[in-house]
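Rule-based calculations on the coordinates, nothing more; no lab input. Nothing here was measured: the structure is a model prediction, and the numbers come from that model. Cβ atoms are built from the backbone, for glycine too; each structure is taken alone.
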Structure 1
Amino acid sequence: MADDLLVIIPTRGRPQAVPEIMQAWDDTSATAHLLFAVDTDDPELAAYKKHAADLKTDPRVRFTFGKRRRLVGTLNQHATKNAAKYRFLAFMGDDHRPRPADRPWDERFRECLSGGPGIVYGNDLLQGETMPTAVAMTSDIVTTLGYMAPPAFVHLCVDLVWLEWGKGMGRITYLGDVIIEHLHPANGKAPMDAGYAEVNSTEQVTADSATYYTYRDEGGLEQDLAKLRKLVAGGDHRA
């Protein structure tokens with residue numbers, strides 16, 4: 001039998017995020033499982049391993065340590081491995097923090113996804129409805145496409161892809177009252193560090209932007225949407 005909701009968090013150079021995220025889980029009464037994916041060449045590897053040891057008895061949490069694949073590669077690796085186990089899969093960055101509300105954020109996400117194939121996201125207090133910078137989806141989307149984000153991408157613009165998928169399927173929900181705060185230099189909520197400098201470099205912005213336009217305009221998006229629309233029409237919802 002499939003488990004419920006897994007949140008995949010690729011993380012690098014920010015071990016301090018782990019206890020902060022765990023505190024956010026406690027503060028919001030979240031029951032979603034967490035998977036922290038850490039690179040074996042991370043300069044902060046020892047600190048991550050200490051967190052893994054400290055949390056080894058917490059049934060909500062797993063750590064993986066592997067070759068660096070950048071964000072999209074890491075996300076796809078773990079999403080495809082876990083799609084058969086979990087009904088719902090989610091991505092958050094190590095700079096996202098769910099915030100308390102009247103009802104747990106993950107409960108709201110489950111409700112939105114329980115009716116069939118689809119995508120849901122909350123308000124990150126930065127992009128809002130414009131981009132799902134943190135996202136959850138039914139795992140049958142991943143099994144249908146073979147990935148959670150097109151593998152040609154490295155880091156940026158995949159939130160735009162998720163938006164295109166959801167709109168193209170007619171199955172996307174934005175929960176403006178569910179806060180998944182994005183602590184980012186762009187809104188003054190995080191300092192510029194090596195990770196932000198790398199992914200927001202001119203080279204990376206140019207590369208991932210070009211990949212997005214190629215995917216959107218040269219057939220990749222339509223191929224994926226054809227599969228997703230067939231999934232919606234087929235009614236195999238695993239709900």
Structure 2
Amino acid sequence: MRFTSERRLDDAVLERAFTLGDVPGLLWTPASTSEPAPLVLIGHPGGLSTMYPRLAARARHAVAAGYTAATLELPGAGDRPRSAAADQARADLRRAVQAGERVDDAVVDRLVLPLVDQAVPEWQALLDALLDLPGISGPVGYSGGIISVGVRLAAVEPRVAAAVLFAGSYVPRAIVEEARKVTTPLLVLLQWDDEGNDRQQALDLFDAFGSTEKTLHANLGGHTGVPAFEGDDANRFFARHLR
């Protein structure tokens with residue numbers, strides 16, 4: 001892990017860019033702290049540059065509540081190498097959605113499963129690197145999407161003690177089966193009118209989770225319309241499980 005830049009933000013948050021191998025990432029920590037703070041991993045569906053305003057806002061909110069926050073660029077996003085197979089699967093999915101047709105399971109598998117298989121080990125390597133740094137401690141929370149990445153991470157990574165999962169992407173059947181093995185406390189956020197995704201699939205996934213503590217918050221609105229107050233609820237959720 002190599003830090004490449006740092007800057008102090010207006011609200012006394014230190015933002016540092018880094019590379020983990022060849023994977024870009026961002027770390028947000030309090031500019032000054034007297035004790036280590038629990039880590040929240042910020043999941044997202046795109047490249048760091050395009051997602052930055054929303055990522056930084058979420059990270060600042062977490063740091064203000066007493067956490068550190070970090071994120072990685074997803075495989076195939078930003079400046080990372082593109083996958084022709086993933087691009088074709090994404091185009092096939094969009095074509096089906098725009099035509100009002102059922103999205104074939106094979107298309108979802110081609111798009112999502114290779115991404116999960118590559119991304120989750122990268123997040124685990126990030127945990128290895130960050131938890132060795134001063135000022136950062138476990139237990140760890142995960143917050144965001146792509147929801148299949150969060151499901152796999154919660155299923156295989158014991159350092160993740162709680163997860164806030166953003167519903168709103170198609171989920172392979174294999175990931176639904178993995179969800180049955182998840183016992184981590186969960187808060188799932190669902191946008192009821194998400195224009196490009198399958199609401200019933202999100203509800204079925206929530207039903208499949210094996211966690212004895214799982215909560216679903218459903219709000220009216222489209223994909224990017226998650227109410228700001230859900231950030232406060234997420235921080236309260238993490239306070240119960242990370243402190």
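For relative contact order in percent (Cα under 8 Å, 6 or more apart), find whichever of 1, 2 sits highest and give me its label.
The maximum falls on structure 1.
One of 1, 2 was used to compute mean count of other Cβ atoms within 10 Å over residues 15-22, and the answer was 15.0. Which one was it?
So the calculation was done on 2.
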